[in-house]
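Nothing in this text is a laboratory measurement; each read-out follows from the coordinates by a stated rule. Bear in mind the structure is a predicted one, so any value in this text is a computation, not a measurement.
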Structure P
Amino acid sequence: MALCGIIPFAYVAYSTTPFVAHIHLKLPPYAQQSREILRRFAKNVPPSTPVSLSTMNLIGKPRVTDMVVADLRPVKERLGIVNFARAAPVAADRKWYQRFTLPPSTKFSIPPRNVRDSAKEGWVWDEIAASIAKRSSAKSS
C-alpha cells in the first residue's frame with residue numbers, strides 16, 4: 001500500500017529535478033552597452049564567462065549551481081529530459097558546513113525558446129547554447 005504513494009513521488013522527484021528556472025549570466029560591462037554588442041558577445045562567448053543555473057528541488061527550494069560556460073556540454077539523458085550537463089567534476093573539497101547540503105547539480109534541462117518567450121533577452125541563451133554545442137563538437141572531433 002505504501003508503494004502506491006512512493007512510486008509517483010519517486011517518479012516526480014526523478015523527472016523534475018533538472019529543470020532550470022533561471023539562467024543568470026554575468027556579462028562584462030562592454031556587453032551591456034547595446035543590443036548589437038550583446039549579440040556579438042553571445043555569438044562568441046568566452047569560455048570563462050560565469051553562469052548560474054537555478055533549479056528547484058521537490059519542495060520548491062531553489063538550488064543554484066555556479067560555473068563557467070566552458071563547464072557545460074550538450075547531452076541527451078534521462079529519456080531526453082536533460083539537455084545540458086556539467087563537464088567539469090564537482091569539487092570534492094567542500095567546507096565543513098557544506099557537507100550537510102546536497103552537492104551542486106550536474107544535469108540540467110533548459111527548455112526551448114518557445115517555452116520561455118517571456119524571458120527578457122531570452123535569445124541570448126540560444127546564441128550561447130549554439131556556441132557551447134559548436135565548441136563541444138570541435139573538441140570531440
Structure Q
Amino acid sequence: MAEGILKDLIKKENLNINKENVKSAGLMTQDGLFVSEKSVKALKKMNIDISDYKSNYVKKESFYEFDLILTMTENHKNILNKIAPNFSEKIFTLSEYIGDKDDVDDPFGMTQRIYDKTSLSLYEKITKLVDKLKKEGY
C-alpha cells in the first residue's frame with residue numbers, strides 16, 4: 001500500500017522523483033505474488049489502483065540501488081540493519097524519517113477494517129514524507 005500511495009502523491013504533487021524508482025519489498029514474502037485483495041480494496045477507496053502490483057522479497061544487493069530505505073516498523077529496520085549493516089545510514093522507519101511516532105503495523109491476516117485503518121495511517125505519514133521531500137527540493 002505504501003508504494004501505491006507514494007507513487008500517487010509523487011504524481012499529484014509533481015515531484016522530481018521517478019516513480020519507477022519507488023519500490024516496496026517485504027521480509028515475509030516471495031517475489032511475484034499479487035497484493036492482497038484487502039489492500040487493493042483499501043486503496044481503491046482513495047482512487048489508487050494497486051491491483052497489478054506484485055511482491056518483492058528484500059534482497060541485499062538491492063540496497064545499492066536506493067538512496068533511502070524506509071521501513072514500517074522499528075523491528076523491520078533492525079532486521080535490515082543486520083542484513084546490510086553497511087547501509088544503516090539510509091535505513092529509517094517511515095515515522096522516524098518524518099519526525100513522527102508510532103510504527104505502521106502490517107495488517108496481514110486482519111479484517112478489511114484494519115486494512116482501511118492502516119491505509120489511512122499510511123496516507124497521513126506518506127503525505128508528511130512528500131512534504132519533507134518537497135522541502136528538500138524534489
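Computed values, structure above
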{"quantity": "Comparison of P, Q - label where Kirkwood radius over Cα pairs in Å is highest", "calculated": "P"}
{"quantity": "Origin of the derived value -13000 (helix-only ellipticity at 222 nm (-39500 (n - 2.57) for each DSSP H run of 4 or more, over all residues; to 500); candidates P, Q)", "calculated": "Q"}
